[in-house]
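The next part holds the structures, each set out as structure tokens.
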Structure I
Amino acid sequence: MNKYLKNLNRIEFVVTMACTGRCKHCSQGERKSSENIDKDLAANAVRNIAKKYNIESVMTFGGEPLLCPETVYEIHKAAMEMDIPKRQLITNGFFSRDLNKIRYVAERIIECGVNEILLSVDAFHQKTIPIDYVVKFAEYFSNTKIIFKVHPARLVSSEADNFYNNKTKEILISFNQMGIETGEGNVIFPSGNALKYLGDYFDLNKEIINPYKEDPADIRAICFSANGDILGRNIYCQDIIEILDNYNPYTKTNL
């Protein structure tokens, strides 16, 4: 086993860069792309990695991952097959205005093994995403065993008193009244759109540590990009186990 990956226990997938929102806080900026990771390659990567490493969780997100629902299904089916205990989906809940499609996608999510859904609802998403469709999507999970939480983005900190955080609190009330609890969410990191539109909220003279950055010499979580990039290489060009076996943070390829 690669010594730099001895503690690897989590796999993440940016399913697609396409998105239904145009959020001011998005770390990806205004990048527009419809690329999405191949569902079979992604699912097989889950199976092969789980055979060699003690994987405890798999997450799919985006962009908006449910614009590519078949990919989400296949990844989580593979995770369920490999007995990976935590199978998470982050979604803004808005991928269609067709109520039949919303119901169909929700039913497939339940079937494929997702056991935790984090719904991105806050002042930023709801600036461009119609909440009625998000509520309709959420209703399908009310009587299931899936852990379902709202997952808001907060500005500066979860306790900070500012316009966006206060607006988020107002929006969350309707979901809490539905019996949907508010999860930990995330604190916005100043990059991409967040730096462009919200830079005044941050003290940019101080070093701001990205809490999601991995120690390259002790990788705990790997994240596949929508184009197949992973650890400085690409699964369209090289087998995932070969990539993991040859990973070295001190070589130029992985820097």
Structure II
Amino acid sequence: MSTERFKGKSILITGGAGGLGSQIARSVVAQGGKVGILDTNVSAIQALVSELTAGGATAAGARVDVRDANSVDEAVSELAKALGSVDVLIAAAGGSLGTPRDLDDISEADFDLVLDVNVKGTFNCSRAVIPYMKKAGGGSIITFSSIGGRSASPVTGVPYATAKAAILGLTRRLAKEVGEFNIRVNAIAPGLFLTDRLEGMFNEMSKSDQSEVINAIPLGRMPKLQECVDPVLFLASDESSYITGTVLDVNGGRLMPN
């Protein structure tokens, strides 16, 4: 892949210090882009920014609670100044956040947490970057749904499924609203990628449930993390310049929607 793919582009990544987010960041700078890392983990932000800048990249970070619109606005403003613009938002913050899978174990607080971080967080971050993208003459927003929001997954619970389904509606409506400003909004819906958090959940499943997951994948294997990163970067890049309001399924064929 060309090292000039994201030359001159500033890309913000929420959840950017986590397993998937940090791999996205490394790939962005390897392809010429500047990155802004938004996360709750200050030490992880600092470590990643130090790693990237030591390699000659332009990178900055900010602590943010994506549930808090003011926190998001301040962080985006800070990073826009540090990087010079905001061209892409990769809204990767979210997940099941360690909440229970089984219905009887799910509390109201669990449900609120998952909905707030995934849906409200994606909304807050998207709304915050749009003025900068308008100023830049366009941009790309990539939201994170999931196979768990597209079908009934044995791995995650009702709050996660609800949140990831809601992301699809948010993505389509937002794409319709900002398309006139040359801002594209697309969702990616990964299958089960074994980042640290999900690997723990997968390992706690029964052997029969684990077999059910693997046997349902036509490619017959779990994916490599980079196999989720590359589709995200496709949606972030000019290669997808006429694609908006859609969802890209990345699941090895486990779900084949009509």
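Rule-based calculations on the coordinates, nothing more; no lab input. As the structure is a computational prediction, the values presented were derived from the model and not from experiment. Cβ atoms are built from the backbone, for glycine too; each structure is taken alone.
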*If we compute mean count of other Cβ atoms within 10 Å over residues 75-82 for structures I, II, which one ends up with the highest value?*
I
*Supply the structure label, taken from I, II, corresponding to relative contact order in percent (Cα under 8 Å, 6 or more apart) with the calculated value 27.*
I
_Origin of the value 48, 26, 25, where Cα extents along the principal axes in Å, for residues 67-202 alone was derived from one of I, II_ = II
*Taking helix-only ellipticity at 222 nm (-39500 (n - 2.57) for each DSSP H run of 4 or more, over all residues; to 500) from the coordinates of each of I, II, which one would give -14000?*
II
*Match the computed value 2.5 of distance in nm of label points 7 Å out along Cα→Cβ at positions 35 and 187 to one of the structures I, II, and report its label.*
II
